[in-house]
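J.: Multiple structures follow.
Just so you know, all these numbers are worked out from the coordinates, no wet-lab data involved. Because the structure is predicted, anything quoted here is derived from the model rather than measured. Cβ atoms are built from the backbone, for glycine too; each structure is taken alone.
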Structure I
Amino acid sequence: MTGTRELSAAAVREVHALIAPHVRRTPVISVDLADFGLPAGPLLLKLEQLQHAGSFKARGAFANLLLREIPAAGVVAASGGNHGAAVAYAAGKLGVPARIFVPEVSSPAKVARIRSYGADLVVSGAAYTEAFKLSQEWEASSGAMRVHAYDTPETILGAGTTGAELAGQAGGPLDTVLAGVGGGGLLAGICTALGGATRVVGAEPEGAPTMTYALKAGEPVDAPVGSVAVDSLAPRQAGQLTHQVLARYPASMVLVSDDDIIAAQQRLWDRFRLVAEPGGCAALAAVLSGRYVPGPGERVAVVVSGANTTAVDFSR
């Protein structure tokens, strides 16, 4: 893990300028909570599921490939799916060889997307940790550069551009930003981008409370990995660096059930015809389930972080 690059709001802005030609400036829409059957009130949605490769992960992938020196062997990544798709996409655009390792629980939509970008794909192992171990072996034998899904400064800074962009699109100061948490890269990036000026809340599945466990223990520790969002929000441990960032600000955490996540996914589609994968809906689930209740007049934004799913059947 690279640990020397500065993590600051200014650094996020610099990375944003660097990757801007390669990523989408995804839209922010204002909705009314009444549309979801809740007491009326505004809610902003940052639609990062419209990003290249289907998730915010493209930001961190381009940040790594543009900021670091890439060896002739190219890059290697382990992923539940979204990070792998993002690295494959970025590598393809920049002409870099890429080998991606994903576990067998990765969704068919994510596996298909990685293959479509031309990366060398290895599907092996029952969980992310096993795919990660295989990627380490390939890194050691090939000399390829590892692009970590969440625990390098470059990945965090890239993810943080989501927050920097959101702040500029919100039409005024935000009180709270909610985002889903797996290893913690997105939340750490948003905290870094906003510099403590805005409350940041992470939403995790009850079956994969990775960062909740880490913050409670004071360090990353093993956590359960069972959830409907297992292919995007369920590493065994939070990152060392992401944990340090979140402990410094700090961010608060809420847990949501699988039923909450699925309900949020369905309601986003039913009310707005927006597709998101389960992991991409965790933050919205926190609001719709009442696990996070905005106060009177509170300006809240939710990051809808990914949409690599086959949940909507268009065959008919």
Structure II
Amino acid sequence: MTTQTAAAADRAVEAQDIRVRRLPSFTLAIPAWAWLLGFFLAPVSLVLWYSFGRKPGLFGTHTNDELSFDRYREALEPAYLPTFINTLRIGVVGTVICLAIGLPFAYWLAVKVPPRWRGLLLGLVLVPYWTNFLVRTLGWEIILSPQGWVSTTLMDLGLRDSPLSVLYTRGAVQLGVVYNYLPLMILPIYVAFERIDPALREASRDLGASRWHTFTRISLPLAGPGVAAGLLLVFIPLMGDYVTATVLGGAKGNMAGQLVASEFQTAQNWALGSAMAVLLIIFIGVTVAFFAILWKSLSAVSRARRGVIVIDTRGGTP
């Protein structure tokens, strides 16, 4: 009787295992899809729906009784369009500066620094990022203020005759976003460089390649996915940032995120604010698509050039 019970239990376990194995392959992705649906697609869809409405009155926020594209035309009027252009300029320039700083630093950290020191230096990169975003930005407001220690030190040393006038300008916003988002550029590039087999660089040097050619032909192409990830991680949140622009920018450093926040919170015009948010998403998507196409084109040209060089060498060209 005990043997029969054990056999029945084994058959039940086997049947359960078969049912589990027969589950669709996308079952493991259901939690992620549920998260995206509930916290991304649904809110964005709601914002898109509001953007076709209007503000019903002085004390109303929105109504969709009459659907139109009027809010989009209103958002692109001369009163608002320069802010979108300024946001795009700050986003592109800030991302390029982060790349110019983060790429060589990540390469140095992953390749040149001894392994026993990498953890410490990487921690020093991350420590400022663990501080509250608003606190870091307020710190820069204190540093860049005309009464801050930088301004007073320069005046005491005789390097300036008047206080600094950097605060509440586009330059202050540019400096703030580079400081706030630089770790997001360094980390993925560092991981990409750190995973490259050192034997590949050694083989390139043994074959007579210079340090520059080894970097541009071996290390950088292999770290391309990390560079692309860093660009996306910096550019997308930077374009929607409004804390840095609010604290450091003032009227001269206004960004689209401030417009969206002011329409929702101050003007109580949810329709216009939604249209501005959708336009900001479109600006980001178009810019990312443009640079993705440019990236692919440059990569194809680089591969073609390397292919031509190999063919010419095999054919006896010096």
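J.: Can you rank I, II by FRET efficiency 1/(1 + (r/R0)^6) of positions 74 and 106 (r between Cβ atoms, R0 = 25 Å, to 0.05) and just name the one with the largest value? Don't skip to the end; give the middle numbers.
T.: Details: I: 0.75; II: 0.05.
For this comparison of FRET efficiency 1/(1 + (r/R0)^6) of positions 74 and 106 (r between Cβ atoms, R0 = 25 Å, to 0.05), the top structure is I.
J.: Taking helix-only ellipticity at 222 nm (-39500 (n - 2.57) for each DSSP H run of 4 or more, over all residues; to 500) from the coordinates of each of I, II, which one would give -12000?
T.: Attributed to the structure labelled I.
J.: For mean count of other Cβ atoms within 10 Å over residues 154-161, which of the structures I, II scores highest?
T.: I
J.: A value of 24.3 was computed for Kirkwood radius over Cα pairs in Å; which of I, II is the source structure?
T.: II
J.: Follow-up. Given that relative contact order in percent (Cα under 8 Å, 6 or more apart), derived from a single structure, equals 25, which label among I, II identifies that structure?
T.: II
J.: Let me ask another. With Kirkwood radius over Cα pairs in Å, for residues 42-97 alone derived from the coordinates and found to be 13.4, which of I, II does the value describe?
T.: On the way: I: 11.9; II: 13.4.
The value was obtained from structure II.
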